[in-house]
Structure P
Amino acid sequence: MGVLDWIVVALYFLVMVAIGIYAKSRIKDAADFFVAGGKIPWWLTGISHHMSGYSAAVFVGYAALAYTTGFAVYVWWALGITIACGLGAWLFAPRWPRLREQLGIISPLEYVAKRFNVPTEQVLAWSGVALKVFDVAAKWSASAILLQVFAGVPVGWGILLVGGVTMIYSTIGGVWADVLTDFGQFLIQLVAAIALAVAVMMHLDGFSTIWTMWDELPAGHADPFAGTLTVPFFLAYILISTLSYNGGTWNLAMRMISTPNGREARRSMIFSGVLYLVWPLVLFFPMWAAPILLPGLADPSQSYALLVTDLLPVGLVGLVLVGMFSHTMAMTSSDSNAIASVVVRDIIPLFRKGRSFLPAKTELLFSRFITFLFIAGSMVIALTSDSFGGVLGLLILWFGALVGPVAVPMLLGMLPWFRRSGSAAALISTALGLATFALNRWAWPAWIETLGANGQAWTVATPVIVSLVSFIVIGFIRSEEKPETDALLASIESDAPAQPSAAPAAPEPSVRGAADA
């Protein structure tokens, strides 16, 4: 990294902090801090949803998969998410802003107290918060690895640098800072990724490299499925992505909640799906070509970073680096915002008399404080990420396998087809899914190894499948149909008629009391 590269990186961090300070003027209360009062336009929500859906881990862990397996990484990851977004645009996305309009929610779990009961809300809240710490920690580790390759900065200092800047603007500006920085980061990585793609073409066969390079790559690199990225793993990932990208990952639910209505939420989800279909082709192109330019690489996870330092001039190296940082900061800042909303709106009221929400000013103060604590805690986990299997271990084996059991009752609970499934189905299905993960991790690893390439698919898929099946079956065995559940589900089936003069729905302070009753 040259001096000009460091200037680009420093300016990027300063701009991110400046956006956070600017966004602070839009924050008057916790509703503004978490969901912008439902005022974020669909196109900005779509870009933010896309940017918040992946991080620098793509340029580390997924770059390694692209180097060793080829095109299969696009089919498994990007195409799988595109399908998930298409399903979500029809099933889930429009229901999130309708829940805000009906119940005044500013946390993705607030409605769970009314749909099921308070214990279910608390189980999902506590388990989801613990799970997300690991996921965000993986993102910090990936960013730090990139900074180490680019500039020789020790991993620990890299985690503190990227995490510290994100902590500043997220704590100050809330969701408005998140979506505005997401947009700026999208533009930066657009320029950076195209620059590297063009550089790769210039060093090979020009524009024709797009189709000629496959003959020079190792056998099987053009196949849609290869290595551990098998058809069963692809199908498992579609299932997990459908749950994760439509609200099981809370920060993505928050993006939908922040849109004005169901129609706008659907448009934003479709837009995000289109971006996932097209943009990863540009991102992965240099990674696919890396075995030609960097043959016999000992550590494939460094392939993308090495391509940048080898092929790009001073200045553009820094731009590509901040482009990769942008994904991590987009995801982790929105994750922190979502976690804080759950802690402030779902967990803290449990310890207050009458389970009431905090006073408005105190709620905003706690929102910022919890955001700060969550980012700090995730950085501590990142500093010890090797204990959990490294970056890919945290991403695929821990988060990928555990997100399903937490997401199943929350997402399926919004659909009228599963109205028979009540609190018992929600709690038991979550417990069985988590137990399945524990068995895979500690009781059955030797047997799973005998499955060969499909062992990873088994590890990731079985917890969510167990949760899904048990949630449905228990609903039929122990039906908990209630008139209030039917009324809630009916109210989020379609957008309410437009009433420009009507005031926004206020939060219902009695939600927890009604749920207990």
Structure Q
Amino acid sequence: MDPTHLRVALTQDMQVGAGNVLLRLAEHGADPDMPRVSFDRDVDGIPAWTPLSLTELTERAAARAHWFSERGVGRRDPVAVYVTSAADVFLNYFALTWLGAIPALLNGSMPIEVAAEFIRRLRGVGVLTDADHAELAKHDLGVPILGDASETGGGDPRLAPPHYRHHPEDPVAITHSSGTTRTPAAIVHSHHGLFAAVRAVRLTEARPYGEVRELSALPAAHTAGIITMNQALCNGYQLLCLSAQGGEFRHSGEAILDAIERWRPTGVFGFAVTWSELARFDLSTRDLSSVRNWSSTGDCAHESHIRRLVAVGSHLTYRRGEGTVSVQGSKFIDTLGSTEMGHSAFAMIHRLGSDRYDRCVGKPYPFAEVALLDVGTGAEVGPGQVGHLGLKSPTLALGYWNDSVNTFRTRLNGYYLTGDLLYRDEEGYYYHVDRASDALDLGGGDWLYTALSEERILKQCADVRDCSVIAVRESDGRVVTQVLLVLAADADPELDREADVRTALGAPVAATLQRVVTIPDDGVVMGPTGKVRKFLMRQQLLAGSGAS
């Protein structure tokens, strides 16, 4: 089928969802042989970087479906998948949804002991692991380890059971939160919910000119990883999925840049931490000319990182007498989302010369109904006032697995409370200032917003690559703040930057400043998805100050 007609057919097909994309593509007559997805690791004897067609993806998924079915896995059975390779994540995800089971995808960077507790709370039927996570077998999980991911491709695709036919609200995946404040929460997504943004936006937006090649540096086990895979498959784009580099995000920037130069993508997907890692390098020395779009989700990105990226890459423009030509400068698509939201609710586009920053996340997508709420009264706040973000959206997760208390606690007036604090301006643009758990009331109408403070410090201090603002309220009620700076490679480590930091913070927040510390790249405590674990760092600050 013609790709344009296929996109229309998929948009109108209310049976297609996150649990059956491979099946419905085949049933709609999608080209079975065109290159689709490449992985950076060998899989089932297929060398890394080899593009797999729809036929090959389906066969590899069917082999795994047979393997799981032989071990008794079936409809509604939660199975934990704790692996490193993106190929192992996606092919086993396809296999388990084939059976109507519920893959519970764990980020491979999650510490073993945390993963063991997560799996115990899951109360599923089994666990799939790999050589990187063999130590998991030493823990009491409450369920058996079904096998190693390297074995699952040994099933017989001809003996796979018939593909399960999903209902729109069937659970198709359990992913987890970043775990910045506690053990990562298990979040369950529905067949239609996890596909809703693909249907509403990704299949209806204008198809880019020419060949589309997308590189995903997102964790494969994250909702964003699943959505990126499904939107690429449905649009007929080529996709390269990178696996976790060394089991963590740090120092992955060079691997991403190497992959861009080798694979020549037109688009790159990542989290805010991805762009921070790329900022470690002089991007002008790398060949990034193929990249037209950088797409970010999770936390919104920092202006200092965005400006570096839009200055490289390329975009197409029309010139009289020359026609369509490629010129320097790319586009950065910034969004704000979370695992529970299922997909970002806002989008903001930056280009060379654009100047709407200050943590602006843009305007809501048409499918998202948002409100900024006073959580005390449930009333909406007006323009310029900071409120808690409430969301109504078809993309929302069903709730927290085995945790109805927190599922209902996060609802107010029919909205899901994301935990984010934002304000909107008179033009309808929204600005993210902080997570509610990190903000502190200083009294007199003044607030300390850590994320907004970090944005301002990075703008003020050009030789600072990244920073974290850690603030606590001590037992006597006094707020104490520490600023942790990660310097650019060519920065002077002996330079005193406290005056610049105080200027960036503004007088009310600067009055709480205890110290400014330069730290190494690994001095920030991060969760498995690359988010800073400020909760733990606040505990360290309290312990260090002697506060109770």
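Throughout, read-outs are computed from the coordinates displayed, never taken from laboratory work. A quick note: this is a predicted structure, and the numbers were derived from the prediction, not measured. Cβ atoms are built from the backbone, for glycine too; each structure is taken alone.
Highest-scoring entry among P, Q, by distance in nm of label points 7 Å out along Cα→Cβ at positions 232 and 416, is P.
Once distance in nm of label points 7 Å out along Cα→Cβ at positions 88 and 440 is evaluated on every structure in P, Q, the highest one turns out to be Q.
For the read-out helix-only ellipticity at 222 nm (-39500 (n - 2.57) for each DSSP H run of 4 or more, over all residues; to 500), a value of -22000 was computed from one structure; give its label from P, Q. It was calculated from structure P. Out of P, Q, which structure matches 12 when relative contact order in percent (Cα under 8 Å, 6 or more apart) is calculated? Derived from Q, not from the others.
One of P, Q was used to compute P(r) over Cα pairs in 10 Å bins from 0, in percent, for residues 48-119 alone, and the result was 16, 33, 26, 19, 7. Which label is that? For P(r) over Cα pairs in 10 Å bins from 0, in percent, for residues 48-119 alone, the value 16, 33, 26, 19, 7 is produced by structure P.
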